[in-house]
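Some structures are shown below for you to check.
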Structure P
Amino acid sequence: MAEAANLDIDNRGVATITLNRPDVHNAFDDQLILHLIRLIGQARDDARTRVLLLTSTGKSFSAGADLAWMRRMGDASRDDNLRDARNLALLMETLNSFPAPTVAKVQGAVMGGGVGLVSCCDIAIVSEAAFFALSEVKLGLAPAAISPYVIAKMGVSQARRYFVSGERFSAIRAAAIGLVHEVVLAVELDDKVELALAALLNNGPQAMRAAKQLVQVANPVKVTPDLAEYTAGVIADLRASDEGREGLRAFLEKSTPAWAVKD
């Protein structure tokens, strides 16, 4: 069985982590989250690593939460949901605090936690065909664990819109609001990412780490332990709520949730 994600470090010092669940559009589940935390830690601790590239196989970068995982967590206790949310928060912080430069290579659907991963990378290069959504509210949930990183990237004003609307938006729109840095033709994506990696590899490795640390220290959105615990509690409470369970039921059954206003 293929790994849900894998790590390769080439002779240039590019550590590539590849999400490898194309059959489910690289959706998250509890095992993938833990696996990614381990892989990012391995890349961080390997002296060869100069740059981290986050990429994926298949049509989508990451379509958010895996359906089977959502089904399990919908029936789980608040304590189990809290533990699960803490792991997702840990994944985001592990990527966000990676000491070397990080690059996201993005195509297709980028939903929920996938938006979080993109937000935690220093450089995001995106295919023009990609689309984004923070659609948790449509399920009676909220983009809790990823929220500090997404807000830091797109800003409070845009987060206020997209957190509550749950609407899809294009790669061009994602660039306009600062979520991603460059939008390219799909056929140019590989070459543009390679150009970005080559540019980084021509910079001083320690200087880049120091420069990245400067940004982290000056960042007004600080992810403190209290904030991480708060966001984990928000999602745990919502998953265990009547509204969250109804949203999950409706989504899985492809029906309209009870709270929706009908024409």
Structure Q
Amino acid sequence: MELFNNYSTAWLLGLALALLATGVVAGILAGLLGVGGGIVIVPVLYHLFTLLGVDESVRMHVTVGTSLATIIPTSIMSSRAHRKRGSLDMALLKKLMPSVVVGVLVGSVLSGFLSGQVLTAVFAVMALLVAINMAFKRDGFSLGDGLPGPVGTSLIGGAIGGISTLMGIGGGTLSVPILNAFRTPMHTAVGTGATLGMVISLPGALGFLINGLGVPNLPPASVGYVNLLGMALIVPATMVTTAWGARLAHAIDARRLRQVFALFLTLTSLRMFYGLLS
């Protein structure tokens, strides 16, 4: 295929193996920590594309767009599983979904105008906040009994949708701790967050795909800002290894593991800030 003519066989093989490894790492950590795959996939893909020399002007856009695309099938499966177990609160979902969709649309439009540096900064800031929450969250912390009124709920949903889209994550990383802080039971927060991931990832990925059409310097096998090779290799690996991570979680100190992952996110955030400032 002409698409691959400008790349050596060794480069393409390295890309394929690295993407497969990304899926393995993302799946295991997602299963171990109960976090969405996007919060793992984005930093790993970012470092991978940096090592492989993907042009800086498109690097973060392809990272975010590909991450959102990989979340689509896994969020659909996760949402169905949680619904069968009764951990999906439809009333809560109906309250949040309209504003989440609006947030996704706003994030998708903004992504076409924002530079890679801005997207990197958004992820770096939010990853640092997530790391702090994971490392120092106190049991029993609460912002209130139930979500606030319509205006407050709309602001929360819009923020979850918009920020998640710009970060390339499915939303569970933000929605689960937020819902839990408003005294939503953890199982319900996780199940509802999984469904929000589906609501976010599909239009979000489509937005990045459209915004990237015709853009130069994309890595091979990319349609817009979505790398199809990355999606094809990451999704199966993630789906298989998430179960491995879930089994490992029973043999490992979860609190210590979350602290280690928080350190990983902190280092990733600092690395991104360093790249922006250097």
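Taken together, the values in this text are just the output of simple stated rules run on the coordinates, not laboratory data. Since this is a predicted model, take the numbers as computed values, not measurements. Cβ atoms are built from the backbone, for glycine too; each structure is taken alone.
Once distance in nm of label points 7 Å out along Cα→Cβ at positions 37 and 149 is calculated for all of P, Q, which comes out largest? Intermediate values should be presented prior to the final figure.
Details: P: 1.3; Q: 4.1.
Evaluating distance in nm of label points 7 Å out along Cα→Cβ at positions 37 and 149 on every structure, the highest lands on Q.
Tell me which of P, Q gives -26500 when you compute helix-only ellipticity at 222 nm (-39500 (n - 2.57) for each DSSP H run of 4 or more, over all residues; to 500). Before the final figure, lay out the partial values.
On the way: P: -15000; Q: -26500.
Traced to structure Q.
Which structure, out of P, Q, was relative contact order in percent (Cα under 8 Å, 6 or more apart) calculated from, if the result is 36?
Working: P: 20; Q: 36.
Value 36 for relative contact order in percent (Cα under 8 Å, 6 or more apart) corresponds to Q out of P, Q.
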